[in-house]
Structure I
Amino acid sequence: MIEFQVEGMSCQHCVGAVTKAIRAVDAAALVEVNLDERRVRVQSRENADRLGSAIVEAGYEVKGSHTIVDA
C-alpha cells in the first residue's frame, strides 16, 4: 500500500476526483481518502510515481509518499 500526503482536498468532490484519477491508472486500485489528515492510501500494482502523477494531473499537490508494509 502507498500513502500520499495530498494538499488541496476539502470535500467529497475532491475525494471522487482523486479516486477517479487513480482508477484511471489502475481500475482495480483500492483507494482510501482521509480528508482531515489529507491522506490518500492506495493499494495498486502501479508504482507511486505514476499514481502520484495522476493525483497531480487531477489538480492536487502531492507533498510526499511512502510505502506501508502490512504486517
Structure II
Amino acid sequence: MVNATKGVFISCDIPMAQYIVNMNASLPASDKFIIHILDSTHMFVQPHVEQMIRSQIAKFREDNTYVKPS
C-alpha cells in the first residue's frame, strides 16, 4: 500500500535549510511542519506553512541586511 502526503518541495542553500529546520524544532510537536528532509538542501513541508516560511525568511533577510550609514 502506498501512502501519499501532500506537501511543498523546498530547495535552498544549506544555511537557509538549517534556518527552516531550526524554525521547525522551535515549535511544539503538534505544530511541526517538516514532512521529510531529503538531503542538506531539499525538504518537503506541509503546504499550509509555505507562506509562514516565506515571511519568516523575508524578515530574517531584512533583519540581517547591512545598510551603509549616511
From the coordinates of one of I, II, Rg/Rh (Cα atoms, Kirkwood Rh) came out at 1.07; that one is structure II
If distance in nm of label points 7 Å out along Cα→Cβ at positions 16 and 48 is calculated for I, II, the one returning 2.5 is structure II
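By the measure mean count of other Cβ atoms within 10 Å over residues 24-31, tell me the structure among I, II with the highest figure.
I
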From the coordinates of one of I, II, relative contact order in percent (Cα under 8 Å, 6 or more apart) came out at 34; that one is structure II
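Any read-out appearing in this document is the output of simple, stated calculations on the displayed coordinates, not a laboratory observation. Just so it is clear, the model here is predicted, and its values are computed rather than measured. Cβ atoms are built from the backbone, for glycine too; each structure is taken alone.
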